[in-house]
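There are structures below to look over.
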Structure P
Amino acid sequence: MAPGQETCVPGGAVNTTFTIAFSTHRLESLPYARAAMSNHQAIVLEEPPSPTLPRVLQGTAPIEDYLWELDAEFPEFSRQQLAILQELWHEGRTILQIEPYLERLVTIHELFAQEVPPEEVRSREELRQVYDMEREATAALLRFYEVSMQAPFPRVVETVLEFARRDAARFRWRDAMRAQALAALTGQFESVYVETGHMHLSLPGELRRALHGRGEVRPHFLLGAVARQRAHRPRVFGPGDELTFAYLFRRPIAPETEKLLAARSLIYIKLLGKDEVPASGSPTPHLDEELRLSTLMCRLTYEDCAQLYPLLKQAPSAQANNLVSRFLTEKESAGRSENK
């Protein structure tokens, strides 16, 4: 059944098809998102509700007003996505914003801005879980920052593992909350496109449980076809993501594998480019880089990462890439010489 095609359940109610569209906030994903969105009756964005968005869609408020309110981390992506959403809204699609975890987080920040004491914020039942999750994850991240520049490498790796566990718990709870909110759309639309960050892999399962058989859930990686052609898998994940996913789904993982993924993640993040619009003629520059780094990470041992990390701490991305490439070339050249 194609998205948008009606199916029925007993009693004549519409059986809603949810497409969970996994992507990152990168320009290269937008053509694929546009094509997928156009096949759905409703589009759900991964953000808390805003009174400004409807006016932007209608053309009565400038896009810049919403970008300012959103405090967009990737402004060019958000700008181009909003232009697409305007087109789809005029074509008759319903545009919704559903992300209850972030909605509660915004409320918490607003209360803090009003100088409401933390204990009073936490006393509100609807905010307590989000407050605790954010406090624990933020504390773990701060511990990483505190030790990352001077502590011995094994201690830095420990803080990466701790943060990944906290982050996974946060993703799990966030997906469960969002699934409950999305399930309320069942019967209102025949097909729903759900914008979903690539880390939220537990959302399809959570939504299936929340639907109790009243709808269909279809995971869809926007760049999946391109990735399969080049890497034989629908998504390329960094070592830190792989570690978080193991915790997210509570998969058994050997301590040595944990430490290796954490160590590689410290190198990976230094090599990853930070430009929203890379200087590249490729239609998928970020995917290209992820594929390259994925291959590169497989060549690094834990000991390699321990040697490289002090050299990369202050290095910009381009310099870090050169350092790692030279390190591996020299290491593998020395290995070949020893084997002669």
Structure Q
Amino acid sequence: MKTDRTNCFNSVKRAVVKVGSNVLTKDQGAEIILVSSGAMAAGVRKLGLDRRPDEIPKRQAVAAVGQAGLMMEYEKAFELYQKKVAQILLTGDGLTSRKRYLNARNTLHTLLSWKVVPIINENDTVSVEEIKFGDNDNLSAMITLLMNADILINLTDIDGLYTKDPRVFPDAKLIPAVDGIRKEIEKFASDIPGALGTGGMSSKIKAARKVTAAGIPMIIAKGTQPDILIKLFAGQAHGTFFVPKKEKLTNRKCWIGFNLKPKGLLRIDKGAAKALLERGKSLLPSGIVGVEGEFDVGAAVEFKNGDDEIIGTGLVNYSSADIRKIMGLQTNKIEEHLGYKPYDEVIHRDNLTITGN
């Protein structure tokens, strides 16, 4: 896996590009998927409102008005380059169902095979808090994983991740590359808010954590710089490059690790954490020291180490009640305590995804 920015673009066949209201085009043989915001802003302008409404029904209505205008602008812009576009509106719960997840992927694959550029946004006309992606930074990461893209390019209003907010501090320094998202990086990001109050640098770092954990690189760069996509694909050093993990996750592991909402939590000891992280082992009952929440067999459950750090997510072979009875035990003691033993593993390695550092 090429992990440096100069070489990674040489093998890019599919890229997800997250933009605000700017239209960006590129025609160098790569499949491009756009994740675009702007429906709410377009609706506010079209209706002549002073600002976005506070009430959810009114916001959803404004977004509905804005969607048509936003897509019309994309149609006009891409028509100049003889490109066709398609609108895809998603909600967060649409990707938690395995069937709907695969349906969305198949639709996008079909559009790309027809040389149509998908333009994806959250379906703000129906989304409520429980089913929202949160912001388009997160949505772009989820689409990158869904489509097994080769890179995520997050275009924003500043040049990349800085040590401080460059709009406030003249001595702020651009961080050209990030190899592992640690607390120091999260601190830099938390000090740089978004221009519009949402989708700030912290949300971009969360997106980077997801895609790099899956073995996919990400770049944050300034979207208003002329020909920024062409420059990036030419291997020029712009913005901040997030180095991916060496192993690229399968699509199913991406779905388990980043789409399913955990129903509970398992706390594991150092030995279990080491076996999972360094040796790619399954999670056995002997390594579990605590169970939080109530869940059934097959539920998605997070697991944390002794430092309260999330290591990953997996599908459990036992209910929370049964895990409490067998945690800390060797596998040959399971049947003695439960009266049956369908599995040695609480979470099999094929059904778990490492999402932490």
Structure R
Amino acid sequence: MHQAARRRLEPVATCISPDAGLCERLAAYLKDAKGAFSENTERAVRSDVEIFTDWCEARGRTALPATTDTVVSYIDAMAQIRAPATVRRYVFSIATLHKAVQLQDPLKRTRVKLALQRIHRKRGRRQEQVRGLTWPLRERMLEACGNRLIDDRNQALLAVAYDTLLRRSELVALEVSDLLVEIDGSGTLLVRRGKTDPSGEGALQYLAPDTVRLVQVWLRRSGVIQGRLFRSLRKDGQVGVKLDDSQVPRIYKAMARAAGLGDDVVENLSGHSARVGAAQDMIACGIELPAILQAGRWKSTAMVHRYGERLLAKRSGAAQLAELQHRR
């Protein structure tokens, strides 16, 4: 199998299906879909399909079209080594591949639905929560930074991520021209597009004065005056053109280690940690839900409730009753 061709899902479609007609349909779909989805979505689907086709190839099965037996067997096999949420994503990607060439959606097949239900019955739907990068952690990590250029960038990156609740892909896509500094020292950042804004309507996010100052230090010392706000840095200090979003969690982890935080904290930090931590801090401070939704650009309360479930539990009816009863 031609590995490079399959990774790109290029229409050398014998790599995926022995059916020439399906190969042609897949080629047409890939051409039409170019640029219609975010890079992260395209990358995830490519990776998931590659894993599935490798699994099928090793067992002499056909990936496209995949029989119900193949999909069910794949679900059962992946359930042994992957989290339920990951298995669901794998199946969604397989379904996307089939729908792209006008084949039946595997997710609508009864046996496939039952296979997914078995996972949920056995292991539940609950996903592990990443560590929230809350205010105390933010402060410790910023204070532990040195005076190198990379420290300036990392401080600005973390501070902006906390204030704006941006996802890592949104964070690295910011441009210098997106920053507007107000007379009072605060600022706004224009987020041109995001996961929930694929059409690019844009949103303005607030920056506190202390964050603006950190960004200004980074820009002044780096000499960056246009283009991407956050850049990669070589060991010799040379500033790159952009920063890959995969570096964001690595930066957080490196900052946490430098701050002397424990392995339990470091290992659970992710590119979403600043987003989670800021939401948790808002809940802890009693900020109303509509304002939290606006800050994080959430369209529903589901993720906010998930991020803040421990804090919200302490405000539940049971917690309030216990306090009124003066229970100790």
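We did not get these values from a lab; they are worked out from the coordinates using the rules stated. Only a predicted model underlies this, so the values are computations on that prediction, with no experimental measurement involved. Cβ atoms are built from the backbone, for glycine too; each structure is taken alone.
Figure out for me which of the structures P, Q, R the number 24.6 belongs to, where mean count of other Cβ atoms within 10 Å over residues 154-161 was derived from the coordinates. Clearly, the read-out refers to R.
Which one of P, Q, R has Rg/Rh (Cα atoms, Kirkwood Rh), for residues 106-169 alone, as calculated from the coordinates, equal to 1.33? Don't skip to the end; give the middle numbers.
Working: P: 1.11; Q: 1.07; R: 1.33.
Structure R accounts for this read-out.
A value of -16500 for helix-only ellipticity at 222 nm (-39500 (n - 2.57) for each DSSP H run of 4 or more, over all residues; to 500), calculated from one of P, Q, R, originates in structure R. Identify the structure, out of P, Q, R, from whose coordinates Rg and Dmax of the Cα atoms in Å was calculated to give 22.1, 76. That value comes from structure P.
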